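Following this line, the structures themselves.
Coordinate-derived values only; no laboratory data. All values reported here derive from a predicted model rather than from experimental measurement. Cβ atoms are built from the backbone, for glycine too; each structure is taken alone.
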Structure I
Amino acid sequence: MDAQRWLANVGSGVKGAFVANRSILSYPEYLQAFLEAPRAHARSAAQYLRDVLDHFGSEERETPVGRVRRFRLFDLPFDPDGRQHRVAGQEEVQAAIYRALGAFVRSGRVNKLVLLHGPNGSAKSSIVSALIRGMEAYSRTPEGTLYRFHWVFPSGRAGRGGGLGFGGGRGDEPELPSFAHLEGDALDARLSCPMKDHPLLLVPRAERRALLEERCRPSSREGAGERDFVLSDYLLDGEVCQYCRQVHDALLAAYRGDWLKVLRHVQVERLYVSARYQQAAVTLEPQLSVDAGYRQVTVDRSAAALPPALHALTLLEPAGPLVAGNRGLVEYSDLLKRPPEAFKYLLGMAETGRVALDQILLQLDAVLIASANEKQLSAFKESPDFASYKGRLELVRVPYLRRASVEREVYDQQITSAAVGRHVAPHATEVAARWAVLTRLKRPLPERYEGELRGLVEELAPLEKLRLYDAGAAPDRLSLAQGKVLRKHAPDLYRESESYPNYEGRMGASAREVKTALLNAAQSPATRCLTPRAVLDELRAICRDRTVHDFLQQEVVDGYHDHEAFVRVVEAEVLDAVDEEIRESMGLVSEAQYRELFGRHVALVSHWVRGEKIRNAVTGEYAPADEARMVELEKVVMPEGEDRTAFRRGLIAAVGAYRLDHPDAAEIDYVAIFPDLFRRLREHTYEERRRELGRATDGLLRYLSDERASLDEKARRQVERTLAAMRDRYGYCEDCARDAILFLTRRRYDAPA
């Protein structure tokens, strides 16, 4: 590789991108860009952030607890490391933030601080981080273009007519229309607008208002809809910062009111949002001072390069996180950990967008988002200051996740083989996710329901509630009709405590604590993989430390909040799953056989319900549906005490509903329609073949130990086929397969340790 050629190629690409992105413009060039896309260039910070969410799109998703809208930004599709940092779930929070932004847009200004509140570790910071990452990516697209401006002062030779102390250029030489594109020695100084103010603020207010209203054709604020374009107060009535006003007025006076000559000194630059470099995206940690200040520029040695026309000015340059976050987003992390005196300036700022310093009044256009945990918020509500703040806060609740499959996404994206240095066995993160969600569930409130539903809700156990939320699965003990009623009201159950201070999802194990347990389990010396058994040991350890974790101190109510029992519950669940996977891998009973058996039963019931006869394939004669065959399967799958006729009619009704909802489906997915019935069928088959399975697992253990030579060739081939199936279908390696089989046999078959 030739180094010089490689550098030349890279340099050529960088320069091409710089030109293509229109990174530096003169003021006339910027104004032309505005005229070509006025609404894109006239967006406020709230409009910009809402457009960020819209840019990456959204999708409607059906869940057992209702329809949700998920914004793809929170999946970070633009980030190479997005999988690790994406926000799992929390669609209700996303919708609340989007609604708040819409309200800000319609009112023409950000008039509230969005306060995300919830328990520790509920993804408040992750949500804001995703928003900032989205802003960074969007600002690099043509649709997300932002601009700021600088003041540039040419050297005497470049200035050509001088007059402001730029040197002794000859007066008869033509003057440049703009100094924006001068480079290197041609420039004596460049002063950046510290507030990153919008370039349109340089236009006098009356003319600016007329231009914006003519070109943008905004909607009236009264009755404005979600997609209407409303001009913000910041652009309609705002002014450049005091620093830039002093420079502007000094130049205007020096040029004797020739405003076009003042604009020659304006260099417009593309603004890219960057949290790393605090460009329109800033996170503030708890501190005891106001988040802005200023410094006197004239004491800086760089001021010597300024023209004499500006030497008499005392330029006060604002600085600090608020200044850096202007035109974008400012996050106050753990806001309420500060004493109220340290953020009282937010009272005025949240309502007017202005902050008064000793000698400077800052005007901001930024979305303000803060986070706080529930304990801090509860204490703040008791404070006398809260009455002043409540009208300036948009409270958005961020609870713990309550769907185990979504909670598992959190661990799957962070607990990987690369992260822990070991193979992650099947079900390791699933065990952790189920236990975490069980600790967060609250006993339902049956008094909120009527009739049959009230009794169903009252008897709902924690694991049954978890399955209902997660997969829409009704308890096995219920009839098909009762299960249908319960599934229909799952969204009501999910939201029943939203209006209560002690809402469901406020207490329980946090994802941070469970992630720590998973990382500790990965260091277990008892196994070479991160296994469910090691995770269960860590969960038991958490339950023993009642003084550290508040959720362990809750009173057990009808099985809820019994966190030690939940460890046993998830252990039984994982044993069922391992048991089924080993059986499937051994080929004892395949899923296809279950489906075929159930399909034949549905066909018989269908003829029975319609009163039709069935042709016998052997004799060719027509006869009624075989009652004995139907009863044989129904003894296994039908809930005890249910009426046989009602069960059969419910079966056909459920299949009919599936056909209506899936008209293009080539086959009927009986497992999806009747998960509880299939579970009973598998369990029945397991009990019948328990002894056969015990012998098979014994052969597996001997193969995976030092006794492999004791197996004959046929037994070895069978074991190898089983292990290959466990690897290919479920992701087991030999080490975690051995651990899973040992775990199963110890718990289910009383095998020696």
Structure II
Amino acid sequence: MKIPLGFSFAGASAGIKVKRSDLALVLSEVPAVAAGCFTRSKSRAACVDWNVARLPRKDARAIVANSGNANCLSGEEGVQANQRMAASVADALGVPLDAVLTCSTGVIGVPLPHGKVSAAVPALIAKLGQDPTPAAEAILTTDTCTKLASREIFLGGDRVRIAGIAKGSGMIHPNMATMLAFLVTDVAIDVSVLDGILHAAVDETFNMVSVDRDTSTNDQVLVLANGMAENDPITRRDSPEAQSFAAALIDICRELARTIAADGEGAQHLITVTVRGAEDLTSARALARAVTESNLAKAAFFGTDPNWGRVLAAVGSRAAEQHIRFDPGVASVRLQNVLVYAQGKPQPFDADALRALLRGEEVFVDIEVGSGLGEATAWGCDLSYDYVRINADYAAVLVDSPDGPVRRDPSLDRKTPELKADTLVQALRYIERFAGTRAVIKYGGAAMVRADLKDRFAEDVRLLQAVGLRPIIVHGGGPEISRTLEQMGQVTEFVDGLRVTDAASLRVVEMVLTGQINKEVVASLARAGTKAVGLSGKDGNLIEARKMNMPPGKDLGYVGEVARVDPDVLELLLGKGYIPVISPIGLGKDGNTYNINADTVAAEVAVACGARKLIYLTDVAGILSNGLLVSEMSAEELDARMRDGTVTGGMLPKAASILRALEGGVETVHIIDGRVPHNVVAELFTSRGVGTMIRAGAPKEGEEFPMG
């Protein structure tokens, strides 16, 4: 993050939420010009009215925001609570009351516990620092990740920085998109120019986002500019400096807007819709938003259904509503850059291959509607089952007292009794088959990075153990190792997908894998209610390693391969009800420590422990063939793909380890997409599975070989 001069940030817990931080502060050292954009809802919160009455202005000093409570539709009590929140910050900082802007987000209709907020302000101010992350975390509600962005530009030789934090996941819709965003910059700029630039940026970015067609009562985008960059003040909107600054501000807002859309409640895919050839900009924006707002189109994208008809239906409907010229005969539609409709009729395409492409994290929809100059892009997300669950549960809250935290009541049934029963009956056959067996899980990719996925993985592991499986986890950590080495000024080199590890980088590798990641995985499992023990391969002589032999000129340094796995320590832990969590570090007979590929370690551990299943969590859906997911294959088929060059690069070590595991007696190996919550359970306990299963050989005659 490139932090502008003169700004500091803080986050703290005031007790509005039960566990998470819920109070944020953004402070400018000196008076700043400020502007804002606000929700157009007629049911707006007290904080919106407070800021609308005070912006734009030239002497703003701070933004204070609480989460967990919208302080909206609470009558005069809510108005007073908002003012007291502003006053407590103003008094503590020694700044005018009107220089403090306020924001709230959370449950509507619940009185804000202003006493708790005021009591937390001194601790909040004491935490002020240069890192905006604590403030970004404190404004989250149903978000699954923080949202931050920054840019640096030069105006007449003067360095200018812009930074922004935002929150938003549900109730996202234009006018403006439901969210909070705080932008800070050290540029010197006239307040009226800043106000105009902000409104234009919001129209192009945040107002082009829709998750669920519901606009919140509390939406705000606020910007503070304190002038500490000491550039020549921007006084004209049409000046080159104003245009450069506006472009950077739009860029930041676009990044934050995309992150909000991707983090839509229950979303699996970010949807990016671009319309070209419309009569004008307004028409293009309306038609692009029509697709992101269509529940039918959103549901199709959730199911990876290349249903271009729903796209054109949404466009045609919006064109009729807003009297926009539109002729399907001249329109064309591309999904993931595949032409599916043109010249008034469907175009031939491989539906299965396109479905595979639609499984990606981002879905691109490109629509040509004519030869006009209007072009616009809108962002949204798919519509999943979880959206209904999140918003049905979200409404069920309890308040212990006016000064107590808002507590959620989990009593709402998330599934119908019939669906629950069907799910349990289907899973029972697999639970019976797997009880008492060992399953090794190689944990890696996005599932180790995103906070929501870490929690879901821990829940999956707890479930596996609860139904009788004995899971063993082997984790990687390549991306974190690379980041740490880069921060220390060390260059990472790879040979055939393997990291070259010299003595200096080996210390970093071991520190990150065993000292950091291993402990984080154990802690995550503990939070889920599971007992786990972290192990390095060096502990108890668990993994004996030897230096990896490479062709001349390809020495990898302290990179090893597994010579032997001693399962005794693992059996001891499993017998006591603990889940072993292993970092892929081994000890050689020569006394040297070796960095070992985690896929290889997982395979060797599975063989040594007599595991029935080996599961690889990756950032891909599985093994693809011409863009289509292969649900099942034999070891012979995988070997053939390695030989003919279909499997290449970083997948080669994984494929080799899979063949080794199958050769060593593992029944099935599963490659699944760790970016999808609860995919481990879905793969093992359903008949269809969700990834690629590789088996040792073809099923025997009459034998059922389910994905589980």
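Per-structure values
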| read-out | value |
| --- | --- |
| Entry that produces 0.20 once FRET efficiency 1/(1 + (r/R0)^6) of positions 547 and 595 (r between Cβ atoms, R0 = 41 Å, to 0.05) is calculated, selected from I, II | I |
| Identity of the structure behind 18 (criterion: percent of Cα pairs over 51 Å apart, calculated), options I, II | II |
| FRET efficiency 1/(1 + (r/R0)^6) of positions 355 and 459 (r between Cβ atoms, R0 = 41 Å, to 0.05) - highest-scoring structure of I, II | II |
| Structure from which -10500 was derived, helix-only ellipticity at 222 nm (-39500 (n - 2.57) for each DSSP H run of 4 or more, over all residues; to 500), options I, II | II |
| Test item: mean count of other Cβ atoms within 10 Å over residues 75-82 calculated as 14.5, pick one of I, II | I |
